[in-house]
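None of the figures in this text is laboratory data; all of them are computed from the coordinates on show. Quantities reported herein were computed from a predicted structural model and do not represent experimental measurements. Cβ atoms are built from the backbone, for glycine too; each structure is taken alone.
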Structure I
């Protein structure tokens with residue numbers, strides 16, 4: 001996401017923030033527009049999911065989502081009372097977590113509401129972290145699907161490991177999974193993908209998704225045929241990266257993604273604690 005876009009979004013979100021007794025809050029009707037939702041009904045579905053997530057995290061929904069009525073001005077100059085919701089920073093974060101990930105406003109909001117400070121460079125860093133975590137989860141999902149598909153077609157767990165390693169060889173210019181771990185100085189029992197940059201994780205996921213698609217489409221069976229398919233797809237993705245001057249095996253490792261996940265969860269708990277009691281007088 002470009003810096004100028006981030007700056008524009010940051011300004012918009014701050015202009016719509018309110019503060020009472022040192023607690024920041026936003027109105028749901030304002031947040032709806034900030035997150036690029038045209039219909040209140042659709043946005044209401046996202047809010048309901050966020051409430052469930054709030055409850056599942058052990059927080060009181062009433063502390064973070066407060067129903068209010070608000071007057072809005074009509075085109076004729078008259079006013080009309082509409083339902084609205086006062087939201088804490090934590091509530092806004094949960095809404096962003098459950099929003100449409102295709103919207104760039106959602107990616108920004110997830111980072112913006114997770115960070116107490118308004119420094120733009122921290123928001124940019126947080127967005128990079130979220131993108132990497134999301135890419136990693138997509139790879140987990142696609143590899144899980146591949147594992148199930150090939151098991152149904154006569155390939156056991158060890159065969160899956162061999163197929164994945166052969167795919168890595170094609171993607172990393174001849175380096176197997178174990179060789180890449182050694183090259184990057186990683187413990188052999190750790191997952192290679194936990195230390196890869198977002199671009200490489202995304203590349204692995206794309207190749208795996210194509211393999212999954214073709215295994216189902218052609219009904220490939222057996223380790224040999226599936227390996228050939230997976231190697232081809234990884235080689236094709238590598239060729240695409242090479243056109244942009246990217247060699248996956250030459251990229252440096254990034255911070256352990258498991259540590260980053262723990263940090264995100266700790267941030268969420270801290271955010272919930274810092275905005276636990278929400279503006280009850282707004283409800284009055």
Structure II
């Protein structure tokens with residue numbers, strides 16, 4: 001007798017039942033993992049926003065600490081925000097400094113409008129100074145007039161350590177007890193940090209940009225009043241939704257710059273606040 005061969009397999013109904021059960025199990029699992037995954041995404045976004053704000057604030061702090069004494073200025077010395085743009089801070093950046101001689105046998109600097117040479121008292125190594133750079137001497141006025149009105153700003157003709165030769169002498173009244181001068185790179189010149197188009201769009205993302213401008217003042221004319229630098233500065237931070245800079249001059253020796261910067265993306269915001277000590281002792 002011949003054995004009958006039977007074939008077995010899944011019916012269509014069984015396959016549909018398996019698919020439905022699998023979908024139910026997948027939905028339950030998704031409900032449990034949705035919150036952790038969303039939490040990770042939110043955490044990663046906050047970390048990125050924090051990193052952007054922290055990098056920008058740290059760069060500003062590092063730069064401002066090298067400012068020529070009494071060269072820092074912000075609008076009305078009180079600060080600004082998105083309600084009263086533009087929000088900026090300007091200063092003259094020093095790359096080095098030293099002490100000038102006022103006694104023999106070194107070549108002393110005489111403040112009589114005619115003396116253009118002096119010895120640097122920084123030892124044999126000298127300082128970072130070349131012809132075409134500028135020196136600032138006697139910046140004692142908190143309004144920055146010594147710098148921006150060029151009363152104590154002079155171009156260097158030559159520097160052969162330890163002798164500095166200026167293109168123009170300095171008038172009486174620029175002397176300081178510390179006998180200190182600051183060196184300014186002519187290519188760098190003044191620096192402006194500026195928050196532009198600050199605000200938030202309909203998606204809760206910041207619309208502002210924090211930029212750094214430099215090299216826009218060639219020292220040929222006074223810069224008594226601040227004007228917005230031409231061109232596009234280097235971008236330090238995007239998605240800026242709030243930006244405030246406040247500068248308080250405690251006394252003639254130091255000031256305090258407060259930075260309050262908010263970065264926002266899709267209704268997620270990170271705010272960093274930092275206070276920077278500004279040395280105004282010339």
Structure III
């Protein structure tokens with residue numbers, strides 16, 4: 001009988017996507033294993049749609065609350081039954097003092113590996129992947145598209161298609177809106193259809209970047225957006241969860257970094273170009289346009 005493995009990962013979309021190599025490693029170790037990903041964002045749904053996980057659970061559900069209790073408590077029977085139904089548990093939850101690992105064991109986790117937390121140095125995804133070392137995991141999937149299964153496109157978007165995402169989880173990580181407008185204008189000038197994803201946290205940045213342009217703002221669930229990104233010939237965005245998804249899909253991706261460190265947080269994928277200015281500043285427009293294949297005098301993307 002194939003093993004059942006529970007993987008727990010907190011954080012926003014990008015944090016969960018950075019855990020996708022762990023799912024790859026578990027698949028490589030046992031192609032027939034049943035993988036259940038418990039996470040808080042739609043990235044868990046994308047993992048199932050992409051075939052990286054078989055089932056998912058919402059980690060923000062009160063069902064998992066005993067794992068995060070401020071003090072040790074008696075095990076919850078329902079949670080113990082659930083955790084105990086798995087042969088192995090992979091906790092990618094930052095757990096420097098081992099408290100979550102102790103609660104998982106108290107709730108029936110037998111074979112358990114646990115992530116202590118990020119350290120300076122290696123890329124975040126490699127640090128997460130390292131937790132599998134005791135189980136003899138496969139090689140880290142460097143330079144590979146982490147999402148290889150074709151996903152349906154939610155619209156019949158004309159080609160060529162460029163997707164530009166001017167938002168992120170923090171305004172300090174956002175490249176100036178005027179520079180995104182310049183990228184959108186150049187893409188439209190080159191005959192591209194331009195789609196601009198907008199989530200709840202992106203409204204202000206999207207409005208500023210698309211003002212006066214013919215770009216189309218789209219509001220899509222993450223799985224549908226991933227299908228659109230898979231069709232795109234170009235993606236330009238900040239250090240954001242959507243940028244991590246674009247890289248994981250193998251979409252040609254230009255990731256614009258400023259204060260955040262790409263050595264730790266750069267998106268993974270075979271066609272990712274990360275640009276950052278000196279001393280943690282943002283790169284200029286012409287540098288981004290050149291990386292996107294839209295420098296003046298160059299034809300096409």
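Data table
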quantity: Comparison of I, II, III - label where mean projected area of the Cα convex hull in nm², for residues 157-220 alone is highest; calculated: II
quantity: Per mean count of other Cβ atoms within 10 Å over residues 149-156, the highest-valued of structures I, II, III; calculated: II
quantity: Label whose coordinates, when mean count of other Cβ atoms within 10 Å over residues 229-236 is calculated, return 20.2 (choices I, II, III); calculated: I
